[in-house]
Structure 1
Amino acid sequence: MTFTVTYAQQDGGGVCLRLAGELDLSTAPQLNAAIDRLAADGERYLLIDLTALTFCDSTGIAAFVRGDNRASADGGWLRVTGAGGRVERVLRLTGLAEVLDYDADTPNPASP
């Protein structure tokens, strides 16, 4: 299974990253690189759309936490949305759904 990260500027500010495929030990570096690139470009508000993500292991969870820590250090945030099935269950079981203010519906990425 392939893994892709695509992103686009959102109206009102922020960036939405769309993940597709499986987020695991071999693919988490792609997500980390995308977050680092966006942070270097001054992006502080990141919304990660998990609608097309089919799997997420502990390495993926660590990438979300790392991204949130980086965004917070710059005065921003990282949020996740759109998870379903096993991915949503992992977010809830790990407590990350609460930490990242998970919402099944996409919030306005410019909102703090």
Structure 2
Amino acid sequence: MDSIDIFIYVAEILVVVGAVIAIVMPLIKSLDNPASLVKTAIGVAVLVVVFFIAYSISDGEVLPKYAADPFNLTPSMSKFVGGSLITVYGLFIIAILGIVLTEINKAIK
């Protein structure tokens, strides 16, 4: 095991810890105002719907060189990665459009 593998494992652990903290801390804070949980639930539901739309249109094709060692990529893994990438691309485009439209709106006012 070289240092790159160790850094990858540390990065994965930090991402999981960060995700847990990012989910748990707002939930603890929102116990003061339970109505705010509805907005959070709607946001999570929208993200899940966007992911499943992207997952359904992604392709599960795996080239033979990636199906063998060292990748061992399966069609379901390929479809999941494709759905994740399409989700990220779509959300990125939506964010950029939102920024542009906000700036145009501020310039008009």
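Which one of 1, 2 has distance in nm of label points 7 Å out along Cα→Cβ at positions 52 and 68, as calculated from the coordinates, equal to 3.8? Only structure 2 yields this read-out.
Structures 1, 2 were shown, and helix-only ellipticity at 222 nm (-39500 (n - 2.57) for each DSSP H run of 4 or more, over all residues; to 500) at -28000 was computed from 2.
Looking across 1, 2, the calculation of log10 I(q)/I(0) by the Debye sum over Cα atoms at q = 0.11, 0.12 Å⁻¹ that yields -0.63, -0.73 traces back to 2. To which of 1, 2 does the computed value 19 (relative contact order in percent (Cα under 8 Å, 6 or more apart)) belong? Attributed to the structure labelled 2. A value of 1.00 was derived for FRET efficiency 1/(1 + (r/R0)^6) of positions 4 and 36 (r between Cβ atoms, R0 = 35 Å, to 0.05); which structure in 1, 2 was it taken from? Checking each candidate, the match is 1.
Rule-based calculations on the coordinates, nothing more; no lab input. Everything numeric in this text was worked out from a predicted model, so none of it was measured. Cβ atoms are built from the backbone, for glycine too; each structure is taken alone.
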